[in-house]
Structure I
Amino acid sequence: MSFWPVPDLMRDNIYEIEPQALIRKGIRLVLLDVDNTLAPYTVNEPTQKMKDWAREMKGAGLELFILSNNRGERPCIFAGALGIGFVKKARKPFTAAARRVLAQFGAAPEQTALVGDQIYTDTLCAKSLGASAVLVRPIKFTNIFLRLRYWLEAPFRLAGRIKEKRA
């Protein structure tokens with residue numbers, strides 16, 4: 001367990017996450033953020049491409065689950081369309097909700113990956129939990145506050161890139 005929010009794996013988007021690479025690392029449960037990870041804030045339904053990706057991940061033997069800080073209906077809508085469970089209002093980076101999900105699936109933290117677009121919520125939650133942190137690029141910057149947040153995350157994103165090149 002670490003409070004140093006450097007991602008273990010970085011990809012441009014979820015579609016670059018290969019199920020076999022996760023399985024080789026011993027991952028069996030993948031927790032997914034919704035907002036700006038699966039879809040931009042303005043999109044309220046998953047695309048066919050996303051549904052196909054989820055089907056491929058599940059077909060490889062991975063369990064998928066949405067863990068979102070969103071308070072609205074988006075997590076429910078995406079989870080229903082993808083055929084997976086969800087928790088909204090997860091309060092990431094706190095780990096209580098994630099720990100309940102791990103217990104539900106009988107998964108250890110080292111068998112879990114959390115995929116998200118933000119260092120200070122998603123990556124920090126994963127690292128605090130003892131899970132693998134998979135960071136994707138944010139899909140779309142919708143306002144100045146998001147741009148500022150991502151700018152403040154730049155040193156940790158750089159450290160993640162360096163870590164990946166050394167591995």
Structure II
Amino acid sequence: MNKYGVIARFNDPVELVHAAEKVRDAGFTDFDCHSPFPIHGMDDAMGLKRSKLGYVIGAMGLTGALFGFGLQTWIHSIEYPMNISGKPFFAYPAYAIITFELMVLFSAFGAVFGMMYFNSIPRFHHPVFYSDKFSRVTSDAFYVSIEISDPKYNEQEVKSFLDKIGGTDIEVLKDEN
């Protein structure tokens with residue numbers, strides 16, 4: 001079994017937010033907070049930066065719009081020009097619907113695949129799920145996990161640090177791989 005990190009339980013969301021701030025202030029960078037529901041202010045407490053997903057969605061939407069507009073322009077003006085009721089070949093107002101629809105389609109693909117990339121999914125297992133105590137996080141438990149990949153990780157120091165900031169049920173996580 002490979003070691004993965006250490007988890008500690010906290011009593012309520014307020015304690016979890018304060019614990020996240022203390023873990024961040026102590027210099028840990030590879031840690032996570034687990035709760036049964038979203039907690040307002042947790043991103044700031046953990047020191048997380050703004051997501052890059054919005055930029056991916058915007059870029060994909062712009063790509064889709066340019067692709068739709070460009071494709072219609074190429075088809076109607078260059079490849080298959082047709083004189084329809086005396087209208088000009090480049091009748092751009094008619095391109096709005098397809099341009100909009102492709103912008104939405106590309107944005108949706110950017111959102112889904114960008115979210116999967118930034119969240120590193122699909123991940124079919126996680127070592128925290130091997131802990132019997134951690135199963136309570138889906139109903140009424142609040143945990144902080146510090147991973148072994150953190151540069152400041154030292155198992156004994158992490159365990160004593162989590163105990164010092166109020167963590168209970170401290171457990172070393174082991175991966176079954």
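Just so you know, all these numbers are worked out from the coordinates, no wet-lab data involved. Only a predicted model underlies this, so the values are computations on that prediction, with no experimental measurement involved. Cβ atoms are built from the backbone, for glycine too; each structure is taken alone.
Quick notes on this one:
- Percent of Cα pairs over 12 Å apart, for residues 44-83 alone - highest-scoring structure of I, II: II
- Structure (I, II) behind the derived value 1.27 of Rg/Rh (Cα atoms, Kirkwood Rh): II
- Computed over structures I, II, relative contact order in percent (Cα under 8 Å, 6 or more apart) reaches its largest value in II.
- Among I, II, which structure scores highest (criterion: distance in nm of label points 7 Å out along Cα→Cβ at positions 12 and 28): I
- For helix-only ellipticity at 222 nm (-39500 (n - 2.57) for each DSSP H run of 4 or more, over all residues; to 500) computed as -11000, the structure of I, II it came from: I
- Which of I, II yields 2.5 [distance in nm of label points 7 Å out along Cα→Cβ at positions 20 and 108, calculated]: I
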